[in-house]
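Listed next: structures, encoded as structure tokens.
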Structure 1
Amino acid sequence: MNPIVSILMPVYKTAPYLREAVDSILSQSFTDFELIVLNDCSPDNAEEILDTYSDPRIVRYKGEKNEGLANVLNVGIGLARGKYIARMDSDDISLPNRLQLQVDYLEKHPEIDLASAGMQLFGARNDIWIRENNPEKVKITAMFFSPILHASSIWRKESFEKIGLRFRQEMVPSEDYDLWTRALLNGLKLVNLPDVLYKYRIHEAQATTQTEKTIEKDRIVRCNYLRLALPSLPEKTINAFPQKKMHVLWANLRDGFFDRILLAKRLIKLTLRKR
């Protein structure tokens, strides 16, 4: 019998934190899951650590060569048997009730395709990240930056499968931002739960850093999103966004992709803030 949730955990150079991450999943109050551990040829003792586990819910994959984050996540999606697919980084911690609360939410809200959760940062930082819960506000946020907290997300496998959505390796390190914008353009509804259910470790070795490559990939995703969401928006305005924010309002009056009132409030608030 298939599990309700398939959890994708890519592993690469995170051996010092791997056991804590795995244990946080095996200790979940919700138990009907499979943990798909995707060892992307990590050059450390990750395999030795994983060998110490005998829990039948753990599914292990290791390719013959390093495939890259997006590619190995797609392997995991292909292996997943669950109704829902959840993400988990191999250097983070899921709080014990994380899966239960997220599954309960999606079961009660069949119109929602993905639900992320709030994060408590720890290690080098200790702030909290909580993003928009309103699906229409999520769509607007995507014009500026990734609107979903990737590592704490869980989504309906069927929703993404029916439109063929997969991560794209060429968009790393913005592969999640790219996926969410394509989901939004295809009409999927994404939200962020206000509950802090995930502890996100900040350390020197992690991949999520604001490098020039990240900034450039984010810009490409943002421009593609605007281009497809608002086809009447001039290319010069797309390339100048967010400096020319108010032009977006007029384009949206014609194209109608975003909620007009919420968009106006967001852009006017940003404009006033800079004065």
Structure 2
Amino acid sequence: MTALLPVEPLDKKTRQMTLVCDRPPAVEVLSAEKVFANGARGLAPIDLSIADGEFLTLIGPSGCGKSTLLKLIANLIEPSDGRLLWWRGDFAQVGQEGRRLAFVFQEPTLMPWARVEANVRLPLEFANVPRAMADPRVADAIARVGLSAFNRHFPRQLSGGMKMRVSIARALVTSPNLLLMDEPFGALDEFTRNKLDDDLVNLSWERKLSTVFVTHSIYEAVFLSTRIIVMAANPGRIFRTMTIDHPQPRDQGFRDSPRFAAYCRELSTWLAEASLQPTVGGGS
């Protein structure tokens, strides 16, 4: 196993920037497991605390339950046993000030007949936010993803990366505190993906977001994350946890550094080990 490079001591200011604040966790997964209707065990009991303001990435072989765990966190599906807490309460309080959640799917899922600004405004319309209040928020969200010049375009006029930016703006317009993302950049070319990763890490830092991100990319996981959860399959479970001890926000200098390469080598080794883990408890 490749040893990580020694971590240099951080000055007081940098420590204040990189350490997670002592606030209630955004999400607590408490021995939650998932058994599907056909009897397949999607997730073994999982215990996981997601700190306020942290960027947590889920990575692992296909079928290890990354998206299932993310959907549990989003309350899109319910655990078969165990429970989850959001900001130390149940899901009924999600949506209140300081406890908002947004989900970005693998595909942009835009309305093809609507312009960019209308696509971004959609969640505010569902929430019955008056147009006069919604429009400045829509403009701000579009500006944050660098699409102000394209706010009157239709999805068919946008590239794949631009469509995904619209999807992210639609999530940001609700002013979320917890952002959940399920392989949002997986279908994009490497250059576009790296640019969106750069933008995302800055947005997450500027907005003080708690972010849970699913990916298959080792390089993306290391660049974005403050912590990485490596999962194994049959059934899905946490295999190992890696902390990326490098200040946020990050830039190309981190990608080019020996420390980044060392993290990537270590994570690659762990993923190879995770893919060889035997079935536990007779899971399918």
- prompt: When Cα extents along the principal axes in Å is calculated, the result is 59, 40, 35; to which of the structures 1, 2 does this value belong?
  reply: 1
statement: Ranked by distance in nm of label points 7 Å out along Cα→Cβ at positions 101 and 173, the structure on top of 1, 2 with the greatest value is 1
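For relative contact order in percent (Cα under 8 Å, 6 or more apart), which of the structures 1, 2 scores highest?
Top value of relative contact order in percent (Cα under 8 Å, 6 or more apart), among 1, 2, belongs to structure 2.
FYI, it's all coordinate maths here, none of it is from the lab. Remember, predicted model here, so these are calculated numbers, not experimental data. Cβ atoms are built from the backbone, for glycine too; each structure is taken alone.
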